[in-house]
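Read through the structures below before going on.
Values quoted throughout were computed directly from the atomic coordinates according to the rules given, and no laboratory measurement underlies them. All figures in this text were calculated on a predicted structure; none of them were measured in a lab. Cβ atoms are built from the backbone, for glycine too; each structure is taken alone.
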Structure 1
Amino acid sequence: MSNMNPGLIFSVDDDLNEWLRDIRRTIHRNPELSSQEYETRSFVSEKLREIGVGHQIELARTGLMATLDGDSQLSPGQDSPCVALRADMDALPVVEKTGLPFASRNPGLMHACGHDGHVAMLLGAAALLNRKKLPGRVKLLFQPAEEKGSGAWQMIREGGLAGVDAIFAGHIDRHFEVGQIAAEPGLICAYTDSFMIRICGRGGHAARPHETVDSIVVASLLVMSIQTLVSREVNPSHPTVVSVGKIRGGSAGNVIADETLLEGTIRSTHPEVRIQIIAGLERMVGSMEALYNARADIVFDKAMPPVINHVGAAELAREAARLVVGPGGVVAQLHPSLGGEDFAYYLNEIPGCLVRFGARKADLGEVPAHSPFFDFDEAVLPVGAAFLAQVAWSALVKIDTLRR
């Protein structure tokens with residue numbers, strides 16, 4: 001990336017770009033699940049020391065916080081501005097099938113959501129920022145357990161946001177082209193609720209079903225009924241999803257199961273719709289005894305708030321994006337993602353913005369995140385690194401707009 005824009009403070013040269021690519025590939029080869037990112041953290045710490053960042057603190061079991069201390073000229077009694085940048089580090093329990101030369105060496109684990117790229121970008125931003133005399137402080141949050149939805153909360157609980165005025169992050173998104181950045185105010189990621197349903201029937205011999213209450217049949221009927229919550233009860237102008245992703249029941253092909261468990265997720269973009277869906281699930285589960293003579297109960301767990309970008313922070317992000325990719329590269333997200341993102345917890349505490357980095361890989365086709373074939377165009381790495389450095393600088397300079 002050449003520095004063609006006179007307003008651009010940060011750009012990535014060829015040497016730094018190669019460094020970013022090597023980091024991404026090293027992390028991709030060695031994926032670790034949520035709250036198990038010990039080797040990833042050690043690798044990140046080593047790379048920070050390599051660029052002269054020694055102020056590091058371990059947080060949230062497997063997370064890491066590093067601080068770049070600026071030397072701003074402050075008036076008496078004025079607080080030093082502080083901006084945080086965050087990258088998530090965890091991988092997924094996915095068997096990789098990409099065939100990449102740097103594919104996962106850890107059986108059954110894969111970076112299938114771009115977190116390896118996020119870490120490389122934040123390290124790149126750290127390298128760029130550490131070359132400058134900063135007008136304040138920048139905290140670098142290398143966060144664990146985003147996929148579990150608990151890492152951000154743990155980082156906050158252990159002081160990750162202490163003294164921070166605003167926070168920024170980005171997520172690789174293959175719906176956009178490389179060189180595009182989507183930075184929108186308002187709700188950009190959905191409410192996320194997990195649920196588990198336990199259906200208790202009466203087990204017995206598969207040849208004598210009349211003596212049993214088949215919990216698997218009841219579970220199957222319930223799964224199909226649940227689909228009508230969205231298709232027939234929710235206003236179609238409010239994007240909503242209810243998915244059952246796991247069914248566990250039965251022990252043998254000739255035994256009718258007395259118990260079956262269902263696990264699923266609700267994704268919604270409107271608070272009233274969220275309440276409506278939860279109530280509808282409770283109603284349907286509660287009807288199982290009357291309909292099928294089976295007992296059933298539902299438990300909701302791991303509720304996560306939506307990502308709602310702060311208006312002022314989103315405008316700073318758009319300004320930084322224009323400098324990095326040009327006005328034509330700043331695009332609209334158009335619709336909220338129904339994916340969950342625990343960056344929401346940071347935004348419940350302070351202003352901030354999560355952007356989308358375009359990373360479509362031309363020869364890969366429409367492969368979604370969390371797929372065993374997921375990959376992205378590594379040309380996004382210098383874009384993300386430059387953006388994160390640029391938005392941190394812009395926020396430090398204009399911190400008063402966020403402190404109001």
Structure 2
Amino acid sequence: MNPNLQHLHPYPFEKLAQLKQGITPPHDKAAITLSIGEPSHATPHFIQDTLVAHSQGLGIYPTTKGLVELRLAVADWLAQRFQIPREALDPDRHILPVSGTREALFSFAQCVVDASAAVKPLVVMPNPFYQIYEGAALLAEADTYFVNTTAATGYLPDFDSVPDSVWQRCQLLYICSPGNPSGAVMSAADHEKLLNLAERYDFVIASDECYSELYDDEEQPPAGLLQTAWQLGNSTFKRCVVFHSLSKRSNAPGLRSGFVAGDATLLQPYFHYRTYQGCAMPLPTQHASIKAWQDERHVIENRRLYREKFAAFISILSEACPVNKPPASFYVWLKTPISDTEFARQLFAHENLTVLPGSFLSRDFNGINPGADHVRIALVAPLDECIKAAHRIKNFLNTL
């Protein structure tokens with residue numbers, strides 16, 4: 001077996017299952033699960049209908065690069081959404097379809113990291129983080145370096161705290177904006193700082209933007225890395241790769257459809273790698289994805305539904321504790337008055353409500369665990385369940 005497998009940590013939801021083990025929640029309260037970031041709004045009917053209409057495509061091997069029509073649809077969407085001239089995006093060179101951002105974020109590190117370097121490479125990532133980043137780094141035979149995100153920095157990574165010696169070893173930097181779990185959004189100035197560092201120290205930036213379409217202010221959508229690169233004159237998107245998905249944007253997590261876009265000199269060898277990886281997107285999925293990327297009406301409605309839930313949830317919970325509405329994502333990153341694990345365990349025991357301890361999403365680094373004493377609450381359930389959840393958390397807090 002690959003010896004690096006032993007370095008992989010248990011996944012957060014494995015830890016959560018162990019935390020809840022042996023607890024019998026009250027039978028008179030229906031279970032509410034807000035621990036997993038799995039959208040539950042209805043998948044648009046046109047996506048489902050398109051899948052069925054192209055079911056004959058299941059009899060054909062798809063290509064790794066996918067249909068040109070899909071890459072054209074993605075290029076059109078990227079140009080419109082991130083204010084990049086359409087002619088700057090070549091569907092044949094700058095875009096590849098992927099089976100959701102999860103597999104692509106993992107496989108990209110396997111392709112990009114050079115473990116034969118004279119000095120063992122580093123993969124830098126925020127802390128807390130999506131655990132795929134860490135697993136990808138470890139199995140690529142790199143060391144990990146965590147950049148803490150705390151209230152003091154607005155829950156954004158404190159990149160100013162990273163020493164030059166780390167950037168010198170860095171081969172790959174993962175960023176996530178809007179962030180998981182806090183919903184914090186990196187600005188164009190934040191991107192510019194990282195682009196300058198990447199140019200100076202020669203590393204690649206992998207920007208996880210899967211929450212980019214879940215934002216509060218219709219007039220201020222979150223900036224994307226390619227958008228900032230273009231505005232700064234980086235017309236080839238050098239050292240920049242972004243990852244997008246239909247899971248959150250279109251409420252289609254089971255479709256397993258997304259794309260990777262950016263620096264063509266990185267995507268060409270990554271494409272070659274993917275031809276061996278065997279992860280080509282089925283043709284019915286590609287056709288459904290084309291329709292999804294071409295439609296914005298369902299995405300606007302999706303944001304409206306989340307705003308409605310945030311407004312109701314925060315209005316109720318704010319009577320019992322400080323709680324802030326994030327600028328983006330569908331998470332509430334709540335500070336807890338007791339340890340996060342004990343909070344989650346007791347909340348389940350008393351209220352039959354499941355949330356995720358923040359420490360399960362982070363690592364002890366530089367003397368702190370920035371996820372400790374927080375819980376991540378995913379407002380993915382229907383509005384009435386989110387309202388019930390807010391009341392249950394409020395009631396529980398009032399017992400502490």
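Suppose you compute distance in nm of label points 7 Å out along Cα→Cβ at positions 25 and 297 for every structure in 1, 2: which one lands on 3.7?
Traced to structure 2.
For structures 1, 2, calculate distance in nm of label points 7 Å out along Cα→Cβ at positions 153 and 185 and state which one comes out highest.
Working: 1: 2.9; 2: 2.0.
Top value of distance in nm of label points 7 Å out along Cα→Cβ at positions 153 and 185, among 1, 2, belongs to structure 1.
Given a computed value of 1.8 for distance in nm of label points 7 Å out along Cα→Cβ at positions 161 and 353, which structure among 1, 2 does it belong to?
It traces back to 1.
Given that log10 I(q)/I(0) by the Debye sum over Cα atoms at q = 0.07, 0.08, 0.11 Å⁻¹, derived from a single structure, equals -0.37, -0.48, -0.82, which label among 1, 2 identifies that structure?
It was calculated from structure 1.
Match the computed value 17.5 of Kirkwood radius over Cα pairs in Å, for residues 169-328 alone to one of the structures 1, 2, and report its label.
2
Once distance in nm of label points 7 Å out along Cα→Cβ at positions 9 and 273 is calculated for every structure in 1, 2, which label goes with the largest value? The partial results should precede the final answer.
Values: 1: 3.9; 2: 2.3.
Structure 1 comes out on top.
Suppose Rg and Dmax of the Cα atoms in Å, for residues 121-192 alone works out to 14.6, 41; of 1, 2, which structure was it derived from?
Source structure: 1.
Have a look at 1, 2 and say which one yields -10000 for helix-only ellipticity at 222 nm (-39500 (n - 2.57) for each DSSP H run of 4 or more, over all residues; to 500), as calculated. List each step's numbers first, then the result.
Values: 1: -10000; 2: -12000.
Matching structure: 1.
Once mean count of other Cβ atoms within 10 Å over residues 265-272 is calculated for every structure in 1, 2, which label goes with the largest value?
1
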